[in-house]
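Multiple structures are listed underneath, in structure tokens.
Throughout, read-outs are computed from the coordinates displayed, never taken from laboratory work. Just so it is clear, the structure is predicted and the values come from calculations on it, not from any experiment. Cβ atoms are built from the backbone, for glycine too; each structure is taken alone.
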Structure P
Amino acid sequence: MEKEQVKCLIIGSGPAGYTAAIYAGRANLSPVIYAGLQPGGQLTTTTDVENFPGYPQGIGGPELMEDLRKQAERFGADIRYGVATKADLSHQPYTITIDGEKEIEAQAIIIATGATAKYLGLEDEKKYAGMGVSACATCDGFFYRKKIVAVVGGGDTACEEAIYLAGLASKVYLIVRKPYLRASKVMQERVLNHEKIEVLFEHNAVGLFGEDGVEGVHLVKRMGEADEQRYDLPIDGFFLAIGHKPNSDIFKPYLDTDETGYILTEAGTPRTKIPGVFAAGDVADPHYRQAITAAASGCMAAIEVERYLQQ
């Protein structure tokens with residue numbers, strides 16, 4: 001198997017990975033960054049980004065990530081295409097296998113592999129991606145001011161997103177598969193008592209429709225053991241809030257994670273329990289999951305790498 005030694009290896013190419021590469025490059029650490037399955041990360045599937053500082057008119061997600069990539073390359077980052085398929089963090093130098101065929105031995109590693117939003121698996125979710133389907137209310141809710149939206153999910157995240165969207169939209173439907181909410185009691189009360197939120201219990205979304213974007217959702221309501229009602233509900237936006245899966249599987253034998261798989265770091269830092277291994281962005285952030293917070297943690301991780309290598 002082919003082998004290579006590097007000082008600083010960055011795994012992932014979202015805002016965290018690229019920002020880490022910018023800082024590491026400026027510190028003369030000759031960072032090598034592997035872009036992963038989705039070069040540019042989740043933002044490449046977002047049409048408009050209006051909340052990233054420095055773009056008063058907003059910018060397309062792919063364009064923003066292209067700017068970050070070019071900036072990283074300007075400072076000497078070696079950006080490559082490939083997926084980390086195996087990790088050995090048991091001893092220095094740490095070893096990451098790329099595409100099952102090349103081993104990278106690194107003195108320091110920044111894990112910025114992100115988290116993947118969970119979807120229902122409907123073909124229409126792909127068809128209307130960026131055209132009414134979203135997995136981030138904080139990112140895209142602004143586009144649905146005074147419009148009608150639906151949120152899928154029954155946990156705390158779904159309730160939080162429904163409440164957030166209710167501050168912008170004219171009406172929010174919360175589509176819940178079960179006859180109850182899984183959210184905490186406080187969140188349940190807030191949702192059930194909110195004048196703009198209507199909870200649709202025992203409902204399943206089975207499809208979406210619309211000409212140039214989402215105009216409605218096909219619903220199935222359970223009426224009893226063997227009975228169901230099918231109908232269409234007009235909406236302008238369809239938000240998934242059924243969770244995220246952190247892309248952390250290959251690191252779990254060595255790093256601590258929470259029950260969902262988010263890598264645990266030392267409070268307020270990107271440090272993991274292994275010296276020289278840092279986690280940045282959504283793979284270690286179950287709370288905010290924003291481009292700007294990911295970028296900030298990428299900056300922190302690169303600074304930590306610089307200090308670690310100096311020691």
Structure Q
Amino acid sequence: MKGCRLGVSFGQTSFLYSFPSGNPMSASRLSAFAEYLDGTGGGSQGNLQIVEPVAADESDLLVFHTKEYVDRVKEASKTGRGMLDSGDTPAFEGMYEASLFPVGNTLYGLKSIMDGRFDHFFNPVRGLHHAAPDEARGFCIFNDGVIAISRALNQYKLGSVAYVDIDAHHGDGVYYEFEPDPRVVIGDIHEDGDFLYPGTGNEQESGTGFGLGTKMNMGLPPGAKDPQFIEAFDKVEEFVRKSKPEMIFLQCGADGLKGDPITDLNYTAGAHAYAAKKLHALAHEICRGRLLAMGGGGYDPVNVRAAWGAVVEELAGRKEQG
């Protein structure tokens with residue numbers, strides 16, 4: 001699998017999705033990762049291509065979000081005042097336009113994989129897995145993951161997909177949208193909801209209706225390290241393999257690394273390298289290599305660079321896949 005074609009969406013507009021000073025989700029968290037990408041050669045090595053971010057259209061948002069909510073975001077974007085939820089997600093001027101890029105880049109990644117331009121794609125500045133149809137939640141305005149998965153199922157007619165989420169926070173917005181849908185297999189490893197927002201994702205949440213048994217939630221205790229993550233991930237990998245999805249989505253939030261200012265897990269970047277390596281191999285084994293990664297959270301710049309850099313290295317095939 002060396003030499004896989006990997007697209008990475010990143011550019012100046014990647015810094016626009018940035019909440020006011022003091023909020024953990026600010027552009028400053030991207031600084032070290034941007035330096036890392038500068039050092040990759042920007043695609044000159046052939047297997048890695050950095051592509052300019054693209055904006056979504058309003059019609060893309062309406063795949064999941066209500067028109068009333070989209071209009072509310074537009075209005076709040078003009079003044080930059082108020083909150084979009086109960087306290088985590090403040091408005092900022094230009095946030096509507098800024099929020100079009102996370103969705104647009106994830107959809108571009110999906111299209112480029114389905115069209116055969118890339119084997120894999122990584123959209124670092126997304127994976128906004130908390131956003132609900134009619135409300136922002138947890139720094140997440142529009143849910144690019146739900147929109148892209150819906151597009152994969154309904155436009156590209158994939159029979160099944162897998163969504164693997166290793167962000168420290170449970171991906172509630174994705175989980176509850178597809179909870180009854182057997183076409184979407186979910187494996188979510190996160191800090192136990194008894195200790196961390198949003199408080200969901202216990203192991204008994206395994207889907208409902210026709211989707212019962214197609215979801216796996218694994219909450220780890222505060223302080224969990226790489227060995228505990230790897231033990232959990234091996235179970236997720238086997239769960240996904242048995243489902244034989246036609247595409248894999250990975251939300252690889254970097255907030256599980258030790259030292260993140262708002263979580264309590266103690267991973268190293270080795271956890272992300274392990275997850276990316278295993279899913280990379282699995283994608284080639286069962287779904288023609290189709291793997292779309294989204295960056296998610298992570299609020300320490302050094303950790304963000306380490307975790308996402310590990311994902312890039314693995315998906316670009318720069319390390320031996322064994």
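One of P, Q was used to compute helix-only ellipticity at 222 nm (-39500 (n - 2.57) for each DSSP H run of 4 or more, over all residues; to 500), and the result was -7000. Which label is that?
That value comes from structure P.
Using the calculated result 114 for volume of the Cα convex hull per residue in Å³, pick out the matching structure from P, Q. List each step's numbers first, then the result.
Numbers: P: 148; Q: 114.
Attributed to the structure labelled Q.
Among the shown structures P, Q, from which was the value 0.45 of FRET efficiency 1/(1 + (r/R0)^6) of positions 34 and 226 (r between Cβ atoms, R0 = 25 Å, to 0.05) calculated?
That value comes from structure Q.
Quick check for you: by mean count of other Cβ atoms within 10 Å over residues 66-73, which of P, Q is greatest?
P
Which of the displayed structures (P, Q) returns the greatest value of mean count of other Cβ atoms within 10 Å over residues 186-193 on calculation?
Q
Out of P, Q, which structure matches 28.0 when mean count of other Cβ atoms within 10 Å over residues 250-257 is calculated?
Only structure Q yields this read-out.
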